[in-house]
Every structure is written in C-alpha cells, then in structure tokens.
Structure P
Amino acid sequence: MTTSVLRLTVGEQLAAQTYRVTRADLVRYAGASGDFNPIHWSDRIAAAVGLPGVIAHGMFTMALAGRAVTTWAGAGSVTEYGVRFTKPVVVPDDEEGAEIVVSGTVRAVDDGVAQIDLTVTCNGEKILAQAKARVRQPGLGE
C-alpha cells in the first residue's frame, strides 16, 4: 500500500510492515554486500564473541525498515533516513528465522514533506532507535 504524503496527517499511524529474515537471507545479503563476517553465519564464532547467536547484518535490518518507508510513501520519495543500531537481530537456524516489524507515526507535515518516526522491533524488542525518515510527494516540497 502506497500512501501519498500530501494526505498524511500528524499523529497518523502507518500500517505495520512485517519482514521475515532467515539464514538464507543472510547468506544472500553477505554476497551482495561483501560482508562475510562469520558472526552472520557461524553459531560458533557468534558465541565466541559473546553474541546470543548468529545475527543479521545491521545494514540489512536498516534496509528492511527503509523498505517499509518506501512501501508507505512510494519509491523516490525518501529525502532523509537514519537510525541507530540498538539491539542485534538473532536469526535462528530454522525455517522460521526472525520476524522484524516496522511501524510508523507521522510526527510532522510541512509543505508536502512528512517526518515519520519509525518503531522497528524483533520479538517485541526495539532493535533500531532514533529511526526517522523524511518523505515527500514527487515534485513537491524539498
């Protein structure tokens, strides 16, 4: 569902987007990004460095939240996007993987540009902080 920024109103809750992340996704992302750090595929190495298990790439997690923004606002509408990584996404070695849920609230709308505050969770815990996006209707605003 794509929402026009011009119809967004302050306080509006955007429909949650859910993404499943499996170990196979981590392998594909490693190949695409060139990030072959073994904490993203080896339980033994992840445990050796004190992690609770294999974790998703932070940039992959960030990209999924960005995907939610473009689903809401449309491709090409994002003018700013940023997050802080707060908690790793542990991806179990099974068919289910981990589930990431992205929701959003419109904090402000000015001259066709909306500020969206994102809430990004896995297993009910916030995994990204200060997650914000600014989006505009193509041809308007910034």
Structure Q
Amino acid sequence: MNTEEISVATGDKEAVHDITGECVRFLRDVGAADGLLNVFVPHATAGIALMELGPVSAVTSQEVVVASGTDRDLLSALSELLPADDRWTHAHGSRGHGRSHVMPALIAPYATIPVIDGKPALGTWQSVALVDLNVDIAVRKVRLSFIAEG
C-alpha cells in the first residue's frame, strides 16, 4: 500500500474543498495502475464527499476552493439539517460546534474510489471534496492511500 498525508488549509469559514487534483497527483506520484484509492480525513468534524462541484473561484498552491454551485447547496442543506445554534449538548468551541461532530454521520470521513489505468474512475462531473463545517480548525489532514490490484 502506498500512502501519503496532505494538508488542506480550510480557514475559518464553512467550506467545501476540491481535492481531486491532489488525488490525481498522488496516484501519478506512486505510479498507480489498477486498484483502489482511499481518501480519509482523520478528524471528528469533517467528511469526504464525491459530488459535482461548482465553478472554480480561487486557486492556491495546494487546493482549489469553490464558491458557487452544488457546494453552496450542500452547505445550505447542512445548515438547515445541523443549525449553528445552542441546541447541541457537545458545546465547546464556536457556537453550534456540536453540529460539526454530528456531520460525519451524514458525510462519512472517507471514500474509496476505483482506480483504472492510474486514474480515479470518477463520473463525468464527480469530484473528491473535503467538507468542513468546523470554523475552529484552520488546517485539515487528509490521508490518501492506494492499494494496487492483485
């Protein structure tokens, strides 16, 4: 198994971060052929989603941050399902922090993607996204692991 941990600057706002490019780079760097890519965020308050993302609005050296389209729809839906208010029993950190601990039950902290000929076998519009509602942590770690066929 080949594995690598990357850092993703998530900042202090709820966001969806496109990490597809990092996944592709990792597969290229390890010389992947056919197998499985596992993407895992080892945090209790973040998740990994496979979804269509909106147009790119900002690019940094490590990530693409999107600010329109289905990413906003997802954040809006999560805000309705998990409001940032004082209802949460788990109540340290910023207001509504407990909801960030519930979110991984809805958006799992991992995804496993088939790899064919060294490329993630994603659908035409699918991207790999880090979903983070926790405004108290500015940098997230993501573990990328490739398991070769056979």
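Read the figures in this text as sums done on the coordinates, not as results from a lab. Note that this is a predicted model, so its numbers are computed, not measured. Cβ atoms are built from the backbone, for glycine too; each structure is taken alone.
Some points to look at:
- Taking relative contact order in percent (Cα under 8 Å, 6 or more apart) as the criterion, the largest value within structures P, Q is that of Q.
- For P(r) over Cα pairs in 5 Å bins from 0, in percent, for residues 82-121 alone computed as 6, 17, 19, 19, 13, 11, 7, 5, 2, 1, the structure of P, Q it came from: P
- Entry that produces 13.8 once mean count of other Cβ atoms within 10 Å over residues 10-17 is calculated, selected from P, Q: P
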